[in-house]
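Asks: So, here come the structures, one by one.
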Structure P
Amino acid sequence: MTPRIVNVAIIGGGLMGREVAAALQRWPSLIDHPVRPQLTAVCDINEAALGWFDQIVSVATKVTDYRQLLDDPSIDVIYVAVRHDLHESIYREVIAAGKGLLAEKPFGIDEAAAKSIVAAVEEHPESFVRCSSEMPFFPGAQMALNYVRSGALGTIIEARSSFLHSSDLDPAKPIGWKRQNKYCGEAGVLNDLGMHTWHVPLRLGWVPDQVFGVFQNIVPERPGPDGSVVECDTWENVVLHSWASHEGVAFPLTTETKRIAPGEKNTWVFEAIGMNGGVRFSTKNPKLVEVFDVVDVPGQGREQVWQHIDSGSQSVWPTVTGPIFEFGFSDSILQMWAAYLAEREGLLGDRFGCVTPHEALETHRIYREARDSVASRLGATD
């Protein structure tokens, strides 16, 4: 089968724009993928940021006005990585133009914006839309998810999904847009990183019906552009305690989303424990998957055992990389794009896919209910 050429454009040439551009250049490492993407255009309001893309031969168009990309009939798919307050307007315009969209989280600055974007998706079904969340594409994450799906855990007792890093550990770090509600949104770190904690639980059908939030603003002031101290009004760490259910049985689900987690850099963790077994995975040790079982030990009888499995390199879409090798963040970006473009072609099959618009909207409902739980407790205290 000859792969179909899909022309891709990027709006937002910052960190994630460059990550995606680099990942697309590694596309030949995928085996028998039905699509061959070409990065042909990039937009950033900062013209200096466009210079990095000069090294990619296929990029023929570099602009500072994203609407020029919407009017270009040669562009099939657009990846958008911009501030949260810009999501609703830009996403809706991309969708209305009939382009495919891989959108960055949180899919709108708040629930109303997310609903507006979902409405645009429903109005323009020709635009295939998904939301970015790459961490579950690690092979160990896929192994853990499939272990839960296999039924090996029996009745689930509890589960945890976390995203932890220390990007805000230094209190002298200058304030950025992600530290300001007017740009990031009132959900704070949940808007910025919460999709990582909820992608797998929602895909497993663990939609919470009760949510209780613990919110921390640990560093309430940071240096502004001129060095003077300004208010940092976003939540930096959030732990959500919720009730979810699996096969009709309720269990406590804990999600942690933290910018100030000493000892972490960019760690995704998933754990589920049941009456018959359990599974753990963390990107901190990306080859290791831990599986819990009860086994017969000679001379001891039945014993509880955590077994270690090396997950290797292979994820959702097969690659030329040897299965014994290690997997990393850039590989997860490639796998996410492989899933997105295969699903856009209707050829993903039963493989794990990207966050759907309705799943993205569901996260905003969860964040709102978590904030409401804090407000109601404060009200009860008063």
Structure Q
Amino acid sequence: MTIPTELVGSLPRPMKLQEAYQDLDDGKITFEDLQAEQDKAAEDSIRRLEETGQDLVSDGEQRESSFATYPITDTLAGTGLADNLAGDGQFFAIFDDGHHRQLPRLTGGPFRYKTFASEFVEKNKQIATHDVKQAVIAPSMLMLLYPLEEELEGYSREQFLDDLCDEVEKDIRQCFDAGAKRVSIDFTEGRLANKNDSRNPWTNKDMLQEFIDLNNRVIDRFSPEERKNIGIHTCPGGDCDSVHSKEVPYEKLLSKMFQLNAGYFLIQCASEDDKESVYKLCGEYSREDADGVPQVCFMGVINPLDPEVETPEQVRDDLVAAAKYIPVERLGATDDCGFSPFSRDEKPKHGSPDFARDIAMQKISARLQGAQMAAQELGVAEKSSV
């Protein structure tokens, strides 16, 4: 037994890649030109992750418009938008620094993915010498594509949700079929569902339970053996070094989140003011038996929004503290969030995305070293694993 440790998903994209996304929007380059830059950044990400000692690697979402929109658009500005979508949807989130991110709007049916994450897995498997993981988007995020109040003519909400669940299931299964060892589902909208932001109408509709039930419609299609390697990631947002829902009491989410029948959870914690309360909540609400699988809590020990690099000793101490409330056999270590979930993010607190890439690797190295130190102190094997 060890203390497992895992990356959430994204890494900062090089400025050259970010400029290529803009150039595609401006019609200066082709999609093939953009893909060439994506491939370079993906290969560099995988190589550098492997150099840190991270056993489970990804491309850091270099090939994605964002963690939420990769199935439906090539860029955040809407270049290459999928069928039956328009660019003027509702806000996904309004961040504390004032900027916002917007989703497309569904105009009719059927709803179909344009891009599946298995495409990234296939490419990454050709590069990586280590095992590969892939993050995918939750149905609870994409359900916000459908109008909040009215029904689309000829395409009911329930038919859309049926199609959506089918596409998300296909996304996950194809990732495993392509060789991914683990697949985690991004669920940042979970905490945001309790915010009640008057500027963002969907947050006023108390949708958390609806989100959980919809996600379980997909998760429950998988066997217990498959669900051991299906994770859920939660955070209060992370974009341009800002958050969208950190002021929302965490208990509102954590008291319900473990209803999801997933095998593991990647849980933001390093940036919380009261970490101990988070450990207690996770220990109280996570389940030893979630319909056939034990729920492993990967606690966030790295803050991707802060350029200061954590020490291995800090990571060790956080994990040892967490083990007072979470059984060590169900304890892991992760980062609070992806380092840059959206493809246009200049990382203002870091000074540049290129510098932020260097910092990210230092932080990941500290996480790995700290997990090894915690394993030794807690009397489990020293070897880091995923």
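Asks: If you work out mean count of other Cβ atoms within 10 Å over residues 106-113 for P, Q, which one comes out largest? It would help to have the intermediate numbers written out before the result.
Replies: On the way: P: 22.2; Q: 17.6.
Across P, Q, mean count of other Cβ atoms within 10 Å over residues 106-113 peaks for P.
Asks: Determine which structure produced the value 0.15 for FRET efficiency 1/(1 + (r/R0)^6) of positions 50 and 82 (r between Cβ atoms, R0 = 25 Å, to 0.05), calculated from the coordinates; the candidates are P, Q.
Replies: Details: P: 0.95; Q: 0.15.
Of the structures listed, the value fits Q.
Asks: Looking at relative contact order in percent (Cα under 8 Å, 6 or more apart), point out which structure of P, Q has the largest value. Let's see the in-between values first.
Replies: On the way: P: 19; Q: 22.
Answer by largest value of relative contact order in percent (Cα under 8 Å, 6 or more apart): Q.
Asks: Comparing mean count of other Cβ atoms within 10 Å over residues 2-9 across structures P, Q, which is largest?
Replies: On the way: P: 16.8; Q: 25.2.
Max of mean count of other Cβ atoms within 10 Å over residues 2-9: Q.
Asks: Now for a different question. For Rg and Dmax of the Cα atoms in Å, for residues 122-313 alone, the calculated result is 19.5, 70, so let me know which of P, Q that is.
Replies: Structure of origin is P.
Asks: With FRET efficiency 1/(1 + (r/R0)^6) of positions 18 and 170 (r between Cβ atoms, R0 = 30 Å, to 0.05) derived from the coordinates and found to be 0.80, which of P, Q does the value describe?
Replies: Numbers: P: 0.80; Q: 0.50.
Answer by label: P.
Asks: Right, here's the next one. Which structure, out of P, Q, was Cα extents along the principal axes in Å calculated from, if the result is 71, 63, 40? Walk me through the numbers before you get to the answer.
Replies: On the way: P: 71, 63, 40; Q: 60, 41, 40.
It traces back to P.
Asks: Hey, FRET efficiency 1/(1 + (r/R0)^6) of positions 210 and 322 (r between Cβ atoms, R0 = 35 Å, to 0.05) derived from one of P, Q reads 0.15; which structure?
Replies: Values: P: 0.15; Q: 0.70.
Computing FRET efficiency 1/(1 + (r/R0)^6) of positions 210 and 322 (r between Cβ atoms, R0 = 35 Å, to 0.05) on every structure in P, Q gives 0.15 only for P.
Asks: If helix-only ellipticity at 222 nm (-39500 (n - 2.57) for each DSSP H run of 4 or more, over all residues; to 500) comes out at -9000 when worked out from the coordinates, which of P, Q was used? The partial results should precede the final answer.
Replies: Values: P: -9000; Q: -11500.
This value belongs to structure P.
Only the coordinates and a few stated rules stand behind these numbers; no lab work does. These numbers come from a predicted model, not from an experiment. Cβ atoms are built from the backbone, for glycine too; each structure is taken alone.
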